[in-house]
Structure 1
Amino acid sequence: MAEKKMGSRFRVGVQACWLSILATPVGLLAIGGGPCAGPNNTAGSIILLSIGMLALGGAIFGTALVLIGIRAEDSPIRLFGALSMCVAIMAGLVGGIYLFIGYASATVFLRS
């Protein structure tokens, strides 16, 4: 029973890792094009802020669950879990940048 629970945690962790990388392109919708790319209004800032929180939170949560359940899995699945963690770490870095830009631009737009 405990082994089945560990496998379930591992699976949820891998899914959270890949969700964090799939969420990062949505943040590009909030950033306008041009030489000075950034959110153009408050809605863009809020989108960027929420996508940043989703990507960073999913990366942290997924990596923690994969690390908890990685010992209960077989070798090929462990390799896939390690790959998922690497992808989540990169998505977390991008999510952190989105979070910072979203917060900074939201404070500017809400002041004016």
Structure 2
Amino acid sequence: MSGSLSVRIGPRKIDELDRLAKILGLDRATIICRIIENGIEREHINIGIDLFQKGETMDRAAEISGASVWDLIDEAKQRGVTSNFDIEQEKAIAIAVLTKNDLTLAKKISSLR
């Protein structure tokens, strides 16, 4: 499905678009479409990284945001992004192993900080 969109752009931005289009040997409409596509892809990645930092798994962040897992992993590495999810997951696994499903002991260990 295609459509049309009208946007007001200042003369300096139009000059810059024309300059980029000339460098790349493209017309203005093509360079604008390319910039929009890149911007949408970038925003998917930003959303995915934000979700990951808020505790979603990388897979789930990719699924929700529409970004690829590989793009999110690369971007997280570049930004030095970490998540509390992995630490909490590892903690839960360790508690389960240590307590052998003793819920009382698991609650005591979980409450330790």
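Bear in mind that the values in this text are calculations on the coordinates, not laboratory data. Because the structure is predicted, anything quoted here is derived from the model rather than measured. Cβ atoms are built from the backbone, for glycine too; each structure is taken alone.
Name the one structure among 1, 2 that semi-axes √(5λ) of the Cα gyration tensor in Å of 48, 13, 11 was derived from. Let's see the in-between values first.
Working: 1: 34, 12, 9; 2: 48, 13, 11.
For semi-axes √(5λ) of the Cα gyration tensor in Å, the value 48, 13, 11 is produced by structure 2.
Figure out for me which of the structures 1, 2 the number 16 belongs to, where relative contact order in percent (Cα under 8 Å, 6 or more apart) was derived from the coordinates. Don't jump to the answer; show the numbers that get you there.
Numbers: 1: 39; 2: 16.
Source structure: 2.
For distance in nm of label points 7 Å out along Cα→Cβ at positions 16 and 56, find whichever of 1, 2 sits highest and give me its label.
Values: 1: 1.6; 2: 2.9.
For this comparison of distance in nm of label points 7 Å out along Cα→Cβ at positions 16 and 56, the top structure is 2.
Which one of 1, 2 has distance in nm of label points 7 Å out along Cα→Cβ at positions 24 and 104, as calculated from the coordinates, equal to 6.7? Working shown, then result.
Numbers: 1: 1.9; 2: 6.7.
Label of the originating structure: 2.
Tell me which of 1, 2 gives -24000 when you compute helix-only ellipticity at 222 nm (-39500 (n - 2.57) for each DSSP H run of 4 or more, over all residues; to 500).
Details: 1: -30500; 2: -24000.
Traced to structure 2.
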